[in-house]
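Heads up, there are several structures right after this.
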Structure 1
Amino acid sequence: MNLSLTDLRLFLCVVEEANITRAATRQHLSLAAASTRIKAIEMQAGMPLLVRQARGVSPTPAGEAFTHHARQLLQQAASLRAELNEYGGGLKGHVRIYANTTAVTDFLPQILADFLHAHPDVSIDLQERANQDIARAVAQGRTDIGIVAGPVESSGLQSLHFSTDRLILVTPAKHALARRKRVSFAQILDEDFIGMHEGSTLQQFLAKVEDDLGKRLKPRIQLRGFDAMCRMIEVGVGVGILPESAARRHSATMAIALVDLADDWAVRERHLLVRDLERLPGYARDLLNEICNRHGSTLDSQQIKVH
């Protein structure tokens, strides 16, 4: 289909207004011109996209699908325009990263701060996503770098293992479980639980574990950061599950106890995902190398696996 952005904007206006006349006015077109454009869109689609009635118009099922994709295309166009404007202002590079909760809230902030200080002409777009969404985004070219933990389907991608972390139970210092060396996830289901927000990858992962067990945790509060979680745990609101790296850092200044989880899924291998390392710009490879170095590994092409 050979469509312009003007065509897409007009169609969205028609759907929003449920009226071609009002949509034409919003787009500064005559009614005749707007009607001609809409008919041309439907001819290219090969099917009706609008149901025309006396009181206005509404999208057909195909028109609903067209509306969805038109919005996406216009959003992508706006992102492209914004990014090009940044390059026009002196920007020389842009790196898109999709990462899980631990990466976004725990170890990436300091790494990215140092990287941006050393690369003043590079910008970064960091977004938290679920593991499988991250892999799909890398495969589809919607992000340059993916950071995942645990098993994930990454067919067709290059991956590099850069560290191993594990999930650990965190309790108040005087909690009954604090004296235990190891507990299973099933043993804490009756405890008041402090978790991350619903959209976090960690919370989504634990929800899947709950589904497998057929029993739910008892949530007391959901927060947006590991620091806030540990503060709630410290004052006795409940227990929580955190990455060990974050939990140990907070245990140095808070009255909390760390207890190992006996479940196999608690051990989580972290991987960097890319489509093609050699085709990434030098500054993006510099960032990957920095992430590896901070975790005691190296960005060695010999260690990259192709799935």
Structure 2
Amino acid sequence: MKRIKIKINIFAVTAALGFLLLAGCGREDADNPGRPAGPQEAAVFAVNTIAAVQGQIRDYLALSGDIVAGSSVDVYSDVAGKVSRLRVAVGDRVARNQPVAEVDPSRPGMDYVASVARAPIAGTITALPAQVGMTVTQAVPLARIAGGSALEIKLYVAERFISKMARGLPCEITLDAWPGEVFRGSVSEVAPVVDPGSRTMEVRVNVDNQGSRLKAGMFAKVRIITERKENIVKIPSSALVQRFGEDYVFTAEQDLADPSVLVARKKLVVPGIMVDGVLEVTEGLMPDEDVIIKGQTLLEDGARVNIIERSAPLSEN
């Protein structure tokens, strides 16, 4: 009787195993009806890309300052006395030796001929500190003349940037008074000393003032171009990945085994200068390569990718 029960139990277990095997063999893939389920497919990562560009990159120092006259001269009287007449107004153009003001040196009981103060240079009257009836001495300026139409911008550069300064560096100048326009200039003067109080150095920039649209006293924003590189490969700085002491980017390329599939390829690069979110790549990347700029943080070399968006390439200039 016991032997019969043991045989029945063995038969039941064998039947159950056979049923499970048959059920497993007959299960189909839900995504592909009629196809048996297989191992799970590799994950596909959604990414955004941009083409690497060959062009130029410019490093610059952004500063701001006031526009001043390139040369400015004060007019003084040869005698002490009262200002009896002003012959010019602010904004007038004057020639050299043209009368600017008259000063009467007379004293009580004494009459003298008025002394005429003349312009030492040709230019534009920018200020008239003296007023009619005012008593002046030979040390008090009567007027200020800006010579010619040349204008300069006075800037102050922090000590840590002094090594980048040199005469002749090109400059781009913008003003709120002329939105959207860029004026050109260059560094004309670099002070030989540093102010010990502010730890800054004075720099003067010549301004190309075509049409005389710029005026002394205006506030200007200046970019001094300190370095310019041509024919370099550049990409958005967001594409760079830095891990474990390595600098690299991922590119989207066709899988050699299956050209219909895109995979991420890790490429070690040597970064150069970075300006306004644009990175120079000195080694490791060629122009027109499809660089992944979004979604690359979770990637590994060879991971499958799907390009959701291709961004417009950076400007070559």
Structure 3
Amino acid sequence: MVTNSGSTTSGASTGEVVIETRNLSKIYRDFWGRQKVRALKSLDMEVRRGEIFGLLGPNGSGKSTTIKLILGLLFPTSGEALVFGYDSTNVVKNERIGFLPEESYLYKFLNAEETLDFYGRLFDMSPEKRRQRTQELIEMVGLGWAKRRQLKEYSKGMTRRIGLAQALINDPELIILDEPTTGLDPIGTREMKDLILKLRDEGKTVLMCSHLLADVQDVCDRIAILHQGELKEMGRVDSLLQVTDVTQIRTQGLSEEAQREIREIINKHGGNLLAVDNPTTTLEDLFLSIVKDSEARPGRRAR
């Protein structure tokens, strides 16, 4: 069940669209211009302000291509991707975005303070602002004890933490996270998920891509599942995981005899009806079911 409930409350109350893709497609071609791989097929998707949106799919499903198209690192073959209303290839949008790639390419001979100061300079931040923001972020990601150690001495988990701090240096409105919990121990994973929820609570918009489905289930408001470049499912996590053809009834204070009775006689036996609802499956089961169905019936679009 969803426990930390990123999917029960959403900050996306305004409905303002931050990311929009319209019939977005990408074909990779060989040297002679022949079609080699159709990585993305007619993707229609919206990410709204103040929500955590999860992008899921097996390897080769088009997740990385989608992120690169949104960031403007690739040009679409057809369709368009809009970020803050700008075409994704327009660099004006970049100062409002923070990006944590799956592999953080940081300068290993700099320490945490020097790293964040360097990226602050790229955004033309004043020295005072850089110092203030650097200290805030180092404390936020829990690296105060290692802020003067060179990054070459950092573990994978520590590198992910300073990578997240680097992605937040410009106080972005949109944060794109690619496998944010990779390399983190269970405590670090929980802290990372808490940070993502905190960003949402501050009004940030988060687009995250992860293979760890439990992490997505914990924090995401909505998800999109891709398979072989096609959108197979999209919606709110709580709605997608609800098993609508099964009803569960929770009661309190019934005798053993009353527990064997049908729902209609609960009141007769003095029972206290606590809930009548649908049980939920797990995101892992939903994901595997959609991928299996997609392989059996290629071309089926999301409901």
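Some points to look at:
- Test item: percent of Cα pairs over 14 Å apart, for residues 185-248 alone calculated as 55, pick one of 1, 2, 3: 1
- Which entry (1, 2, 3) yields the derived value -9000 for helix-only ellipticity at 222 nm (-39500 (n - 2.57) for each DSSP H run of 4 or more, over all residues; to 500): 3
- Entry that produces 17.0, 53 once Rg and Dmax of the Cα atoms in Å, for residues 121-280 alone is calculated, selected from 1, 2, 3: 1
- Looking across 1, 2, 3, the calculation of Cα Rg over 2.2 N^0.38 Å that yields 1.17 traces back to 3.
Here, each number is a calculation from the coordinates, and none is a lab measurement. Quantities reported herein were computed from a predicted structural model and do not represent experimental measurements.
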